[in-house]
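Dropping the structures in below, format is structure tokens.
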Structure 1
Amino acid sequence: MNGIRRMTAAAALALLLPLPLIQPAFAAPAPAAHTAVDTPGQLALPRPTGPYAVGRDVLHLVDAHRTDPWVPAVGARQLMVSMYYPAHAGTGSPAPYMTVEEARLLLEAKAPGRGIPPETVASTRTWARTDARPVSGRHPLVVLSPGLGLQRSSLTGLAEDLASRGSVVALVDHTYEAAGVTFPDGRTLACAICDRRDITPEAVGDSRVKDLSFVIDRLTSRHPAWRHARLIDPRRIGMAGHSFGGDATALAMAADHRIRSGADLDGTFFAPFPAAGLHHRPFLLLGNQQDMVPGKETTWDAAWQHMDGWKRWLTVAGADHGSFTDLDLLYEELGRPTPTGEISGPRGEELTRAYLGAYFDQTLRGIHQPLLDGPSAANPEVAFQHP
């Protein structure tokens, strides 16, 4: 894998987004003359599985001590973060999935020329509610980082589910690394590095570590950026990421010991996993069974040897790179089913929610989860790997 570590960010993106995501994320192969799709009714995410309703706030964070690494001319690094939290049912108003401009840029990158209205994707039904009244108490914080080229909205279903189970979730957009990020003043900033050949995966990882630690700082400081920060128990912080976000999670844990547990969803490690381990903190690997198996995903092989705490390596038969996000689910709802033999989008999301939810319940709440002990008859797609 040494050659992979020398790849540019653009080449890494191509590696990390296999079919159907590197081709149109929301449209199956079609004849060249076909330029439009018959869209169904409103797209919708699955209902969260936990006992709580879900609230959502959106934060605009500015790091005055750091210049943006990708577009220095704009000045300070700025991030958009969606905060999900356990809430009282019947309060607040429906939270949007993404803005129309964010959806347009996503479709332009992933489904060009397919005739999918961005309004269709932007109006995807979510379960979170803006200004919902929070459930009192102190809750674990889970920070989520999306894949390179994808917006934070791609992990909305997972964020809502974790919040419904009783966690506060900070879902981070890494500006200029996502297809499009909309700010409160109405600007939507497109990806500035996705096609650049001078950006290395290591540079992206380094920037994300700084982003993620900054978000934790702003949520747990004496003067926090979030109005409901009192809900967060700073002693119980976890992190997970999809694709490049998984790589960033391991790097962030090595740099920031406030993060008590981490998970990588189908992401190659571009930087070597810390040789000294993670000071006995737990780590979960969850990936597709075609690519992310021992002997084939060599960066996971190497990382496994250095994980010095509780650890699991799980693979999902029939999954692809998008199975751990909302994208495959929306792909199907738009009438483009996954190829024969692949698990469905809803099933991929269901398994991701189940295993990530169990993992954070066990590592941040101390509640033993039998689901993580070994294979389950209810989930035959999930294999426990033992390198």
Structure 2
Amino acid sequence: MAPEAMIDSTGGSMGSRSLLRRMNSLGILRAVLQAPSTLRTLANDSGLSRTAVDAIVTDLVGLGWLEPAEATATSRIGRPAAAYRIRAGLGHLLSIDIGANHIHVVVAELSGAVLAQRTAHLDEDTEAAERLATALATGDAALADLDLDRRAVWVTTIGSPGAIGRNGEVLYFGGTGLPGWVGLDLRDWFEREFEGAVLVEGDVALGAHAELALGAARGRRDVVYLLCGVRTSGSSIIDGRVHRGVHGAAGIVGEMPELRWSRLNEEYGGSVLGTPRPSREEIFDAARAGDRVAGIAVTEFADDLATGAAALTLAVDPELLVIGGGSAPGADVFLPRFIETLGAICPLPPEVVVSALGSEAVALGGVSLASQRLDRVLENAVRERERFPGPEEARRLARQAPAS
């Protein structure tokens, strides 16, 4: 039986029929967020009748969510099928990855489709005030590339190194650099700059969000994710959700000195590489070319990385381990040894893959988190309110929603 058959004057309370109509409206909106669709496609995919879908789409157009798209020809005979899309310029998502040595910004549509990106580079000893100003300026520049400003942004996600509390405060950072960063209330700071909602999350957790939404972890339930760049840390996906812990500190096993993760990329191979130390890319290139000394250094790197990964693996028992971050492009030279060492420590090692998301992973994870916030707000409104919210109401509810 088609779902809209429950919306019937002969059965069910008015409240239950109204709730079902709002739920159907959310389902149609979700579908169009992913791609412009014809009424026929929406009816076929939802199981609703063409009449019910037509009524829902008419409501969503009236509320300001949707607008007609260019007609789509479905056959050689007859008129093109009517199609609908999210109203042009309705709203945008902004994700700002604030790293020790970089700022990376992504601007996306409400659907999560990326529209623009910008990157700025800075020194790890840059003071907090200048780092924040650079992040804001880089975000403004990315928006300006699309002829937009901050008023166009519904949800902004800030990614930061360290342990991030649920209220957006930087509780802990164990690396070097980032003076004045610990103790910052990042949510409060950015909420003074943006009219929309502001989310703050740790960079490693956002990398895991990106893998879950777009990368190797899609469709997986239990995953360990390693962000191996200038600094190395890990995150866990448990039962399909990124696990952040009470203080946002889940996965920072690198704080154990025995694992040698805290300065992994600065210290491995120190006994053989000499001075000045080659860059990570130079070491990987030399090992790839068969250089014996570089090979010794890469073996040490793989063993240390695998030892920390084993600690997470033994705690979580994942089906998959994903290696991301700046070291991922060199995985061809260290992955065999990494897998060997991981298997020697873990009785039941997971499958190991290398992330394909590149250096944008943290910012892309921020877009995913922003999309989740908007979807959750809409779903709560559907269940708790008597009518489906319009865009401005949804934007306001997104800002007011508690951190989660």
Query raised in the report: Given that helix-only ellipticity at 222 nm (-39500 (n - 2.57) for each DSSP H run of 4 or more, over all residues; to 500), derived from a single structure, equals -8000, which label among 1, 2 identifies that structure?
Result: 1
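Which one of 1, 2 has distance in nm of label points 7 Å out along Cα→Cβ at positions 41 and 217, as calculated from the coordinates, equal to 4.8? It would help to have the intermediate numbers written out before the result.
Values: 1: 4.8; 2: 3.0.
Computed on structure 1.
Comparing structures 1, 2 by distance in nm of label points 7 Å out along Cα→Cβ at positions 153 and 193, which one has the largest value? Let's see the in-between values first.
On the way: 1: 2.2; 2: 0.7.
For this comparison of distance in nm of label points 7 Å out along Cα→Cβ at positions 153 and 193, the top structure is 1.
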**Report entry** Origin of the derived value 3.8 (distance in nm of label points 7 Å out along Cα→Cβ at positions 145 and 345; candidates 1, 2)
**Finding:** 2
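Consider the structures 1, 2: one of them gives 23.1 for Kirkwood radius over Cα pairs in Å as calculated from the coordinates. Say which.
Working: 1: 20.7; 2: 23.1.
The read-out comes from structure 2.
Quick check: 1.6 is what I get for distance in nm of label points 7 Å out along Cα→Cβ at positions 81 and 281, calculated from one of 1, 2. Which structure matches?
Numbers: 1: 1.6; 2: 4.7.
This value belongs to structure 1.
Rule-based calculations on the coordinates, nothing more; no lab input. In this text, all values refer to a predicted model and were calculated from it rather than measured experimentally. Cβ atoms are built from the backbone, for glycine too; each structure is taken alone.
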